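Below you'll find the structures, each written out as structure tokens.
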Structure P
């Protein structure tokens with residue numbers, strides 16, 4: 001159960017969030033919990049989650065370890081904060097910052113080399129879905145990005161399916177629509193890495209996930225978890241999502 005805070009919260013707000021959030025999920029042993037705040041908040045988040053099961057991730061990284069790349073942050077720098085995960089290829093990165101399947105692959109490899117767990121995002125835009133191109137887009141993103149990994153690398157990643165038209169819009173893919181897309185992704189991974197690897201990889205759903213729809217989403221066997229945006233900013237709301245079985 002992963003939370004993506006996007007460009008919200010300063011370090012003091014981050015610490016306050018975890019003060020409220022920690023006791024609410026203290027008994028959540030059924031899942032992994034990862035929260036991805038902005039870069040400046042990583043130290044505060046790591047400090048606030050010490051001796052808990054909550055893990056911290058970044059929202060992006062650059063594929064070079066160091067150098068003259070003003071404004072970029074490398075995998076080793078993220079790992080040095082104590083963070084363990086990183087989101088790669090989020091639709092907003094693709095839409096606003098020109099990320100491609102090629103750069104997603106480079107960043108995924110760099111994250112693995114730094115000892116981070118990549119949460120690699122794929123998903124179609126509204127025009128693709130309305131044109132019946134969802135499967136084609138997902139297969140292309142998988143083939144040109146994730147499929148470039150070797151088997152050992154693939155075993156260490158998490159995939160997130162996020163229909164772009166459902167992110168921050170209040171629209172949500174129905175559980176059945178989400179499950180169909182997850183099945184397409186898993187089928188593509190099965191063709192590339194084999195049935196065991198494809199069965200083991202965790203595929204998260206992201207797109208307007210809220211406390212009132214998480215249970216129906218998680219009832220789908222193909223959905224292994226969620227990547228939550230706005231609802232992860234509130235400790236009570238995100239705790240309800242994490243604790244969905246209860």
Structure Q
């Protein structure tokens with residue numbers, strides 16, 4: 001196994017801290033992406049040691065990883081509520097703990113699981129903390145493939161500067177739900193809720209990567225160790 005990069009070591013530390021909060025009998029949402037993968041590994045270790053939980057995966061990739069680690073799985077529709085979901089984020093806004101998510105391409109399923117969760121825990125390294133959403137990362141916007149170019153035009157009109165997402169091999173990236181993703185660079189957002197409303201009102205948009213008011217806890221790993229952030233009242 002190759003040596004972890006300094007950033008990956010931070011992600012792994014945050015993941016271990018999140019997995020340590022799980023209790024027997026919990027229904028646990030399993031996120032998608034490079035940081036969430038560390039959490040799934042940590043949860044898998046706890047399951048191997050005897051922890052009894054059921055995981056609800058947010059993507060086919062996550063389901064495959066969890067199965068390989070022996071984590072029991074069930075679909076989200078089986079439960080009215082999920083106890084805890086552990087996932088990563090592309091950006092975390094300090095104070096509000098509003099998020100941008102979706103670099104892993106599973107934002108629709110991630111949001112469906114997150115909205116059904118009593119305690120949504122986000123794990124990040126400190127480089128993901130920002131004063132305002134949009135400071136570094138675009139907002140992923142999942143769109144229907146039919147007439148996606150017209151949706152792209154509407155997103156450009158609201159200031160999104162959209163770019164169609166491609167796979168490393170040059171093909172168009174397609175989500176597990178069969179949609180495209182337009183990564184929209186709005187820049188730093190003075191009013192995140194206003195941009196969220198505009199995206200919600202755009203015809204052709206299936207879902208977007210703004211997760212506002214959802215995170216109940218953010219576990220941040222940095223050079224000084226692991227710390228916990230909670231939303232300001």
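Could you figure out which one of P, Q the value 0.55 for FRET efficiency 1/(1 + (r/R0)^6) of positions 91 and 195 (r between Cβ atoms, R0 = 30 Å, to 0.05) was computed from? Before the final figure, lay out the partial values.
On the way: P: 0.55; Q: 1.00.
Going through each structure in turn, the value belongs to P.
So helix-only ellipticity at 222 nm (-39500 (n - 2.57) for each DSSP H run of 4 or more, over all residues; to 500), computed for just one structure, reads -8500; which one of P, Q is that? Don't skip to the end; give the middle numbers.
Working: P: -12000; Q: -8500.
So the calculation was done on Q.
Here Cα Rg over 2.2 N^0.38 Å was calculated and came to 0.99; which of the structures P, Q was it taken from? Spell out each step's value before the answer.
Working: P: 0.95; Q: 0.99.
Answer for the origin of the read-out: Q.
For distance in nm of label points 7 Å out along Cα→Cβ at positions 19 and 131, the calculated result is 5.1, so let me know which of P, Q that is.
Computing distance in nm of label points 7 Å out along Cα→Cβ at positions 19 and 131 on every structure in P, Q gives 5.1 only for P.
Quick note: the coordinates plus some simple rules give every number you see, no bench work behind them. Please read all numbers here as calculations on a predicted model, not as lab measurements. Cβ atoms are built from the backbone, for glycine too; each structure is taken alone.
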